[in-house]
Structure P
Amino acid sequence: MGRPYRLAMEYRRRLAANLASESEAYGYTLTIWGSGALLIHAYSVPDVWRILSFVAGALVGFGLLAAVAFEGFSTQLSVEESPSSLVVSAIHVLSTGGALTAVSLFLDVIPQKWPLATFFAVGALATTTYNLLLLLEAVDVRAVT
């Protein structure tokens, strides 16, 4: 095995490590971006107050999930290393697609009378749905392996 082969293997291992560490944040980014795009489609380009409302909803949703996961806000952030799973689980089709579907359905049902409340609710809904569906993906992967 020559130097080019070793370099290719090193780059491939590095790429694999990058993808594994980025996958959940990448899925969340797609969920938040997609949710924002759905809001823009429903309401047009938002003003600063609607944007801040969306961000506040996402922060509240994340904070509530963190309070449940860490049993409050004053505990140390420490997590056990998650067991390795199938590569397909890093794509997050269920969690991203499910969260965007939930946002889309919500926007179809909710009246457009209260845009600030809707932007807040979509931020919270996208964040909580994505993270809860990530749990379901992890359970599904463990059932398959």
Structure Q
Amino acid sequence: MSNATLVKFGLPATLIADYKHWTVMLRPAQVTLGSLILGAKGEWMAFSQIPPEAFAELAHVTRCLETGLKNFNAYDKINYLMLMMVDPHVHFHVIPRYATPRRFEDLEFPDVAWPGQPNMAGATTLPPETQMRLRDAVRQHWPRD
């Protein structure tokens, strides 16, 4: 099951991990290295509409997400932003935060707004091939259920 918001963020090509009520995807525009989308699979357009079992599963999903990102490239902090201004279905922009720049392949990813609010407008859109290699690199570090 998916919705238009998940598809807009590249599902299925950007998929990192799939759960019963949630999906984790690589964010096509990287605010910082390893930026993700944590999206609810349902048609819910308000956080209060999510059923109790999806809230319960969210605890497990966030543990997997934080473990996977730490294993991939240890972040200093992590931000969960539920913006839903343009894309209406329940989702979070998950932005790992770094005090120092990080690298992936030949690209440098500075966290230019550290330690303030993330600079969403300064996100880097990766070429499709690089995006898929980054997706695979994050997947490799994801915890197994």
Structure R
Amino acid sequence: MAEIKLMKSNSDILKTFQTVNQLRPHLREDKYVETINRLINSNHYHLVAVVENEEVTAVAGYRMTESLAWGKYFYVDDLITNESHRKNGYAQLLWNWLIKEAKENNCEQFHLDSGVQRYDAHRFYLKNRLDITCHHFQLNF
């Protein structure tokens, strides 16, 4: 039976690396736990996973914050289902948990950015009633 688990311990965080690395291939395994802990401590980041039979099948990283534009909002930084576990309902299970978490914490809005090449993810987001509301611009240094 799949369960949703907040990944807080270093060993739990490390278990998410193989899945998150599919979304964020620039990450290094030897720095991953340190990076996640820094995000938790400085940015109120939360790491949550779907775990079934001791295996991580899907992962999300999120934070709750506030801005003048959006009020209190829930922002999903990372959302990925392990390639070997797609089309099994894990993304929907995690999605439902994230929406519930946002509502239970009185967030006024739910946000995420998605790379323009992630067509399957976009179909999933649109199916789950997200609207495309802006363009995101970036400048690398």
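FYI, it's all coordinate maths here, none of it is from the lab. From a predicted model like this one, the values you see are computed outputs, not experimental measurements. Cβ atoms are built from the backbone, for glycine too; each structure is taken alone.
Comparing mean count of other Cβ atoms within 10 Å over residues 32-39 across structures P, Q, R, the highest figure comes from Q. From which structure (P, Q, R) was log10 I(q)/I(0) by the Debye sum over Cα atoms at q = 0.21 Å⁻¹ calculated, if the value obtained is -1.25? Derived from P, not from the others. When helix-only ellipticity at 222 nm (-39500 (n - 2.57) for each DSSP H run of 4 or more, over all residues; to 500) is computed for each of P, Q, R, which one produces -8500? Going label by label, the one that fits is Q.
Comparing relative contact order in percent (Cα under 8 Å, 6 or more apart) across structures P, Q, R, the highest value is found for P.
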